[in-house]
Structure I
Amino acid sequence: MRASFPSLMRAVCALLLVSSLAACGFQLRGSNGSYNMPFQTIHLGFGDASPLGNELKRNLRAIDNVTIVPKAEGAQARFEVVSEARNKAVLSLNNLGRVREYLLSYTLVFQVRDTAGNLILGPTEITLRRNLTFSEEAVLAKEGEEALLYRDMQSDLVQQIIRRLAAIKT
């Protein structure tokens with residue numbers, strides 16, 4: 001009976017902590033998915049086949065007060081892509097001189113203009129990096145892991161873009 005008493009006390013303490021946090025209204029920033037954008041219409045300067053552009057459109061459409069317009073002329077904000085690049089570099093080698101680890105990077109440089117063409121967010125660079133271990137015995141699995149890491153970086157990039165758009169002061 002005594003061995004279970006400390007675990008019971010831990011459970012009661014954890015329950016009290018969680019209930020007190022819930023009662024005070026604590027919530028992680030941005031966890032409710034609502035952002036107050038300083039504009040109602042935006043034009044995105046991505047190509048139609050851009051995976052990053054499509055994911056950004058999907059996330060912006062989920063925000064209630066934002067409409068994505070097809071032409072830049074009618075938009076209160078124009079999102080312009082300056083450059084977008086994916087890179088894969090050798091990070092480390094094994095004792096035989098073969099690749100053991102790669103460094104994957106995804107870089108986006110963008111800017112935002114208003115209706116008059118003035119910069120409301122100057123050129124902004126976001127670079128994300130992930131390490132990828134490599135094995136010659138599992139080449140196909142590592143290619144799939146690489147694609148998964150790039151998709152993860154793309155999702156992270158979209159969330160960072162949305163936070164930066166929401167922080168624009170007009």
Structure II
Amino acid sequence: MDKNSQHNLCNDKTFAKVFNDYAKDLKRFLFFKYNNLESAEDVMQDAFIKLWNNCKNVPLEKAKSFLFTVANNLFLNIKKHEKVVRKNNFRHLKHTTNETPEFLLIEEEYYQKVERAINGLTTKQKEVFLMSRIEKMKYKEIAIKLNISVKAVEKRMHLALLQMKEKINFKK
């Protein structure tokens with residue numbers, strides 16, 4: 001195998017390395033946008049599929065930029081579509097369900113509070129919170145990944161949870 005084919009994104013080993021290098025960061029980036037792990041993983045997979053389909057046109061050194069740009073564009077397109085669907089669903093809401101318009105508005109307000117609370121955390125708190133609650137990492141794993149002590153992880157998580165509790169406290 002020549003040296004050039006090893007640096008080609010169409011090479012399985014090279015693509016696998018790119019995936020291993022960027023998948024976690026891309027998923028985290030998308031989770032910050034979605035606040036939904038399943039959606040973040042779906043869009044991440046779609047971004048890697050687009051990279052694979054364009055492997056001949058994307059230089060190896062531009063792979064990360066390509067992935068994040070594609071993922072961001074996919075996110076924006078999905079959000080536009082969701083907005084249209086939401087408007088359409090709201091107009092055609094059937095009152096025969098248990099979910100009254102009032103319930104739906106309260107539920108939407110609550111989700112917005114949760115999203116604002118997560119986005120209101122400091123970068124360090126948000127990072128630890130997402131690794132713990134979304135990626136299901138243990139404090140020791142987070143400490144190793146971030147190169148900090150377990151006590152630092154515990155403190156960041158404690159402060160994040162206090163701040164979240166304060167901001168999400170739902171008042172009628």
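Bear in mind that the values in this text are calculations on the coordinates, not laboratory data. The shown structure was predicted, so the numbers you read here are calculated from the model rather than taken from an experiment. Cβ atoms are built from the backbone, for glycine too; each structure is taken alone.
Match the computed value 3.3 of distance in nm of label points 7 Å out along Cα→Cβ at positions 45 and 61 to one of the structures I, II, and report its label.
Details: I: 2.3; II: 3.3.
Structure II accounts for this read-out.
Which structure, out of I, II, was helix-only ellipticity at 222 nm (-39500 (n - 2.57) for each DSSP H run of 4 or more, over all residues; to 500) calculated from, if the result is -12000?
Numbers: I: -12000; II: -25000.
Of the structures listed, the value fits I.
For distance in nm of label points 7 Å out along Cα→Cβ at positions 37 and 157, which structure out of I, II has the highest calculated value?
Working: I: 1.9; II: 1.4.
If we compare distance in nm of label points 7 Å out along Cα→Cβ at positions 37 and 157 over I, II, the biggest value is for I.
Rank structures I, II by Kirkwood radius over Cα pairs in Å and report only the one at the top, that is, the highest.
Working: I: 19.6; II: 18.9.
Greatest value across I, II: structure I.
For distance in nm of label points 7 Å out along Cα→Cβ at positions 53 and 125, the calculated result is 2.3, so let me know which of I, II that is. Each step should come with its number before you reach the end.
Working: I: 2.3; II: 4.1.
This figure was derived from I.
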